[in-house]
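Just so it is clear, none of the values below were taken in a lab; they were calculated from the coordinates. Worth saying up front: this structure is predicted, and the values here are computed from it rather than measured. Cβ atoms are built from the backbone, for glycine too; each structure is taken alone.
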Structure P
């Protein structure tokens, strides 16, 4: 069984942890710049976020003397000088950059904070060549706001995009990272109810984590972009196997392929781990009675990094089958003997009026990411399977008034979860379907239909969370002419071979049981098939 969410990173063993700290000390020591930090708080609001800032900064200052910290009250002249009006606000290297953090770098955002310190300390944005070309075309100020949450595994990618832009163009680009858990009032003002979400000059430029170059293009054009085409051919990488997708199937395939002696690359546009990264709790994955989804992902990724090079944040925009196959990403080109598509699946949409219009404004597909903003508010969780019940329980335990809506009279979820649902006192609306999601700027109510009585009613709600299954991510497969099944999955034989020689599939994109353990098994099987086929190509027989 597999359900899931967000927890702290898996703790490394003591030796690995000490080695990592020593590496950080050495990295900071080589940096040319000091990193002055100004923390603004107010005595009447010395909350967990202000305290967390002090604790996190203290931990980093133990690693290097290049970080300095001065704390001021909001009433201090320094606050007026830097135009700081809310607590806590962390201003970073104000003499060089215009970067501030409203909230605290807790949870997932600790990764963002570390990378931000490294960028400022080095004075190097570490942006790709393509990103820098886009940023050079910006000729007017860009005031960027990125809304984030400590429980969101996708937020660091978008936040670091903003940080790279602000470090690369300090003359024109300012950055505010805003924690929606710390400042839900600001999030409500911008209707930022689904993170990450980015604004520039008060204009929405991105919902969800964007590939770096897509973010930069959105920033330059001041409107959301969905794809980025490189100006020129990027670096060419030659491989035996290129894996598209960094979920459990892709990660496992990478490990098995490299151990078989194949030169392998793994490309993932978004956060590694796929759906698992946002699963509150995974139950009964072999070796774990219970484990946080993000924790399990971190264990898998750390394992894979011992073997394979992972190209994260790169979106595959084209595949040209041939000998070799050509895989074009937003940054480079892979010339490869074989390709494994492990692109997984995306959340299925309900398809009712108001859903698209209010997406990110009360309509959400990730309780882990967005749930904290709905604490003490009333929401509906739509679905009847393991994922829906798990996420309903997750919302309930974080203080959200959640009601489960299911179109049948019994749940498909496992008995253990159903028992927990009843014991938690979460109401269930049986035989009920959502027909419309209502609201102007954000969700305010829903129209419900009882399919037994044929009665229609309207119910007030602050949010609607959807967990009604997944749609296979087959855009690339369709583009290159792979055959699909009647259900819309990639068609393949018993050895994961598709109808195009040298191109394979694994994981949720193939259909079957939507379980982490089956995805990893598919990945391992596909890798072993690919190894055998490269030695003895079946298409040449």
Structure Q
């Protein structure tokens, strides 16, 4: 069933299949195809997920599953339920134009940057996919019945990013042998992009809708997306309690720093005002738009050396990470950066730490706001989160899972709290292990980042279940969690474009800490931190309850 699930679902999504290294299905090439959202294709997906979940349940009821098989079952069950929710309840294909725009962008960007075949062969695939933009964006026009205004704005912006990718990135790099086929596809794709933008600006703009899920739908989606038994209300209560504890800790850290950083000034009596002034002073030390990427690459080498020296996490098995600009068609969601793993079936190919550059069109105040948020310390924390010992290390070990179909399942359909929780936990690990131990400015910035993790959760749950307003959200981010204006505005947009993803950071961080504590109790004096991390990372991105069961199971072998 495992192989059937991953191969069938990837056949529904050839774009994701290319990214995963799965290049053909039952002898049919996938790298030259784009997903379909026709009525028939959507119906096929719904029928598959319904019938597969029924078969899964019957198999579980029959008993006899090993811990590994149970971990696979939970991921497949949650993915079936999440897919059915999005297809039949949320009906994202009817209300979210960014679904199609980002799919189109990934369809042609992945073959450009992932070297799974010679360049001329990949350009043949790009050309054939470009020819299908008319079909894909036509299905989008047929399916979309309304859309939130923000989704429209972002889709138009990202559609422009796809145009830029074709004209200014793909066209100049096209090899002579593939230029004719590329140009044929490019011409058709550019016309389809322009037609779709016109549709978004005219017809769909007349049909606005709300981006809020509401309590019932959000509560239904929550367990499928997070894989834990906690309700949104329970998670919200934990987050709001942690918010106050972290704010108090920041006030304690900031007070003795005030006189050193701001000599001659009288410290405010108000704790928030004092903390904000100290953070503002720390934020003055930052890169310029021109040195932003240089500094991130420098930070990457610094943290790589630190983790190798301290030995609290295993070293990544490959050295295939590149720092590149976030693709323009993804910057509506990834306004800061992100991570794109190597294909699980071809792990030696490239992995990418995406960093979103400061747009040249921004005025000086907007650029300064972002650079102050991602100051010298904030950029280091971002690099730790996205690269080492965060997501890059995590996925490099996940790409060693065997057999390959299990590896593919846990990479293509990973549990969110496992993935994002690890990156937050990994940042805390760096602090625990003494990274910049003698620099209180780094410690304060770390706690500020933890406040953001907590605020993400509060935003998502309150936005979708209790009608939180933009004003309340901005107050939480700027006044309660000390974020810069530009960062808060970007997060406000991101929170409205999705649901249930933002809590994965907080929920996952708490679950990773609980998992470590459980292993320490179980193993006692034989507990070793690096061994715990190696075993946990070699499981792949299972649900956190499943991870605890796997760690407690008898160990067969642990690759070094």
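Could you figure out which one of P, Q the value 13.3 for mean projected area of the Cα convex hull in nm², for residues 213-396 alone was computed from? Don't skip to the end; give the middle numbers.
Working: P: 13.3; Q: 14.9.
So the calculation was done on P.
To test your reading of the models, identify which of P, Q gives 49 for percent of Cα pairs over 32 Å apart, for residues 93-348 alone when calculated. Working shown, then result.
Details: P: 24; Q: 49.
The read-out comes from structure Q.
If you work out distance in nm of label points 7 Å out along Cα→Cβ at positions 189 and 365 for P, Q, which one comes out largest? Numbers along the way, then the final one.
Values: P: 3.0; Q: 3.9.
Going through P, Q one by one, distance in nm of label points 7 Å out along Cα→Cβ at positions 189 and 365 peaks for structure Q.
Taking distance in nm of label points 7 Å out along Cα→Cβ at positions 133 and 285 as the quantity of interest, name the structure among P, Q where it is greatest. Mind showing how you got there, number by number?
On the way: P: 3.8; Q: 4.6.
Largest calculated value belongs to Q.
For which of P, Q does distance in nm of label points 7 Å out along Cα→Cβ at positions 301 and 469, calculated from the coordinates, equal 3.0? List each step's numbers first, then the result.
Details: P: 3.0; Q: 5.1.
Going label by label, the one that fits is P.
For FRET efficiency 1/(1 + (r/R0)^6) of positions 493 and 533 (r between Cβ atoms, R0 = 41 Å, to 0.05), find whichever of P, Q sits highest and give me its label. If you can, show how the numbers build up before the last one.
Values: P: 1.00; Q: 0.75.
Across P, Q, FRET efficiency 1/(1 + (r/R0)^6) of positions 493 and 533 (r between Cβ atoms, R0 = 41 Å, to 0.05) peaks for P.
Going by relative contact order in percent (Cα under 8 Å, 6 or more apart), which of structures P, Q comes out largest?
On the way: P: 14; Q: 18.
Between P, Q, the highest calculated value is found for Q.
Using FRET efficiency 1/(1 + (r/R0)^6) of positions 125 and 477 (r between Cβ atoms, R0 = 30 Å, to 0.05), single out the structure from P, Q with the greatest value.
On the way: P: 0.30; Q: 0.10.
Going through P, Q one by one, FRET efficiency 1/(1 + (r/R0)^6) of positions 125 and 477 (r between Cβ atoms, R0 = 30 Å, to 0.05) is largest in P.
Computing Cα Rg over 2.2 N^0.38 Å, for residues 341-484 alone for each of P, Q, which one ends up highest?
Working: P: 1.09; Q: 1.22.
Going through P, Q one by one, Cα Rg over 2.2 N^0.38 Å, for residues 341-484 alone peaks for structure Q.
One of P, Q was used to calculate Rg and Dmax of the Cα atoms in Å, giving 23.5, 74; which?
Values: P: 23.8, 79; Q: 23.5, 74.
Label of the originating structure: Q.
Upon calculation of helix-only ellipticity at 222 nm (-39500 (n - 2.57) for each DSSP H run of 4 or more, over all residues; to 500) from the atomic coordinates, which of the structures P, Q produces -20500? Intermediate values should be presented prior to the final figure.
Values: P: -9000; Q: -20500.
The read-out was computed on structure Q.
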